[in-house]
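Structures given as structure tokens follow.
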Structure I
């Protein structure tokens, strides 16, 4: 029987999804941190601008587009010291045949990812 992905494995999957999106949109990675609870996950350059990107893997019934505003303002304050822009990238992950069920190892998954949300 297939096992559900661990929190770290879900986080890594979300990182891969966001990382591919960033690459496709011309971001150049300066730093990547895939450890849970270590923020930001990506420090990247685009058009000579520095970007801090927070990635979160969420599971049903959580909304992939909802973030903790207090936490994100803390990250934004840190980013401003480096003249960096701050973004949230939430990735909703669920089982391939039923989004409400957990993602299982070596099985298809479904995702909700609406791109980067700038924190202003």
Structure II
């Protein structure tokens, strides 16, 4: 799946994001051999209970027994900053995906791509 197609899906599911506290809406599209899974951020008044879009997508896939993925796109609309995954999301991805797994971050004006190994070179190993 091309990045432009992933962005289109990310824009469609973004309407489901629940971000009344930060107003920073984020969606994620996880793609690979096992299919396509999406996620959005879900905030909570108790900030520690907030869940990022990336983890939602990964947890949806894993909860359905899926493990074979090649990339994830993390998207936020019209922001100056790109939506880089937080440390918790990076470690969750490291649990299920290899160092060559691709992570794409995008907004309406730019995108960057990394390998998971570049984003989290010293992850906790199983």
Structure III
């Protein structure tokens, strides 16, 4: 099983933004810290999950357990629906990748359990 931790960060609304991705399991340990175009925090959170899933699909088609501290992202993925037009296209891409896995789980976790991805996202803002 691959565990995927993701976080997005934005310094402003919109503002300088970054994503953090932490992948572990099946012999992998991957840390990604990337700057993204200035955006708001919610968009950064969706983009972090999308980017993380793009990395994970290179590693497995088996079991993936994703974790995010964004309730909006977790609920949107669980329902496979989001009202906000800004997020619909990103969510569609996320679902397309999710459907490639044998099993996919997503869980909301508090910030305190997402420190690795959070640090990577904040590091990306400082780049």
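Any read-out appearing in this document is the output of simple, stated calculations on the displayed coordinates, not a laboratory observation. Please read these numbers as outputs of a predicted model, since none were measured by experiment. Cβ atoms are built from the backbone, for glycine too; each structure is taken alone.
When mean count of other Cβ atoms within 10 Å over residues 71-78 is calculated for each of structures I, II, III, structure II comes out greatest. Computing Rg and Dmax of the Cα atoms in Å, for residues 39-78 alone across structures I, II, III gives 12.1, 38 for structure I. When relative contact order in percent (Cα under 8 Å, 6 or more apart) is worked out for each of I, II, III, structure III gives the greatest result.
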